[in-house]
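Right after this note come the structures.
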Structure P
Amino acid sequence: MHEEIVSHLVAAGLTRNESLAYVSLLESDEDGGMTGYEVAARSGIPRSAVYSVLRKLENTGAAFSTGDKPARYVPTPPERFVTGLRSESNSTYDKLDTALKRIPIRALPEPIWTLSRYEQVLARLDQMLRSAEQSIYLSLWSRELDALRPALESVADRGLHQVVHSVDAVTDCPPGFSCWTDSVTDDADKATWSHKILAVVDRKTALMGGADPDADNHAVVTTNPSLVDVATNHIILDITLLARAQGRDPAADVAPMMRPHLAAEE
């Protein structure tokens, strides 16, 4: 219990010795507080350091001293101490926010994150899928589709525009999705292709790259509009080619994926 409290106090900005001293003061059954000697004995803080620690507690509002020769230290009640810390932190962040806004910010390129490990790729895509608010467009293999089913099922009732293209056969389409399923059964070359993923969420974020458990995948995640368009157009192309081969009409799925001026030309 003590270690948990001490760790929280350290996270709030106190040193470990300050945290130990404050907990010792709180646990004291002395009505008049504790002397520095008693705090050192109770907390394990070296006597040579304890008075410096207690002065810092006074400065942070965690304790106050009474009397003299020797001074006795009394803890600030936890509720009042935490309220003070919270107020001071909010004030500090408000000042920082105001100061940072005075700095002229130049336009920066959209960030691109690179993911290498297979688990990283799936975890980031899982996160993207669960955050979807408008649409999900996917082109991937059934192995990765199955791994992502919990995330796909979690958004099934959001009324999203959801389209998935699978390179190989899918036995069960995720709920809410329009599925375009290819097959590698009669195509020996296609069966040897390495697994890739193209994913676009809300037409704002794209993930593109490898999905191989035993390789450095070099998958990228980006919000760059041009790259998001590239990923979307690749998925549109996959579906259009598959529709042509299967004699299906892809318009209902593909038209909403296009930019307005392209959809109007169809």
Structure Q
Amino acid sequence: MLVIRSLIFNILFYAALIVLLIVGLPALFINRFAVFYLALLWAKATFWLMRVICGTHVEFRGIENIPKGPCIVAPKHQSIWEVFALPPFFTDFTFILKRELTWIPFFGWYLGRADLTAINRSKGAAALAQAKARAHEALAAGRQLVIFPEGTRRPAAAPPQYKFGVAHIYADNSVPCVPVALNSGLFWARRSFLRRPGTIIVEFLPPIPPGYDKNIFYQLLCARLETASDRIIGEALQQNPELKAVVPADWESRRAG
């Protein structure tokens, strides 16, 4: 049954996305806010499909912790799910993303029209300099900057691999940073066909105010993200013991240590 439901969901998910990309073409000639509206429709449609077909619900916590105005948003990244699930909470967001995504036909056009920051990650220091410059520009304009601190998707409960780039951006801009813990990878794992039932939890943590030394900020961000993510992953495993097959075998021992 899990395989059949996942198959039906995936077919309808991509079909809905294709229809939205085609029907929404006029948005490319309007402005980025028209594209943001399409992103909101994409999120709502996907939430509905997940709930009805897969039995996957979503719980958002800590929405009151999202500050007004410009801020850095630093979520865990376990799945493509975060890409469409988080933007509806921000009025004028921008992502830092890998350049290759903008090469996808149709989809890449929308990324460009949304004025997102696409970087060539193979360029090392040059890519960081570009990201810092674009981040400063976006935050100065009052936008919310979404950056995944680990740089790429990581399996739920996998050992963390945070990059220091987010600390450089934080140090260059006097804005708060909102850590975002989640457990989406338990239900929509990267590189997996299956969509598992249960409740995805997203928790917007209290913002880290501006002004910290970047090394202290980095330690705070990593610790808060890991502590909160471990907690909500633990909640999901208590409610759905079968999900233990999704997490690494050493997760419990690492968490206890």
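Throughout, read-outs are computed from the coordinates displayed, never taken from laboratory work. What you see is a predicted model; the values in this text were computed from it and never measured. Cβ atoms are built from the backbone, for glycine too; each structure is taken alone.
Values as computed for the structure displayed
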| quantity | calculated |
| --- | --- |
| Which entry (P, Q) yields the derived value 14.4 for mean count of other Cβ atoms within 10 Å over residues 171-178 | P |
| Top of P, Q by relative contact order in percent (Cα under 8 Å, 6 or more apart), largest first | Q |
| Structure from which 23.5 was derived, Kirkwood radius over Cα pairs in Å, options P, Q | P |
| Origin of the derived value 13.5 (mean count of other Cβ atoms within 10 Å over residues 59-66; candidates P, Q) | Q |
| Among P, Q, structure where FRET efficiency 1/(1 + (r/R0)^6) of positions 115 and 227 (r between Cβ atoms, R0 = 35 Å, to 0.05) as derived comes to 0.55 | Q |
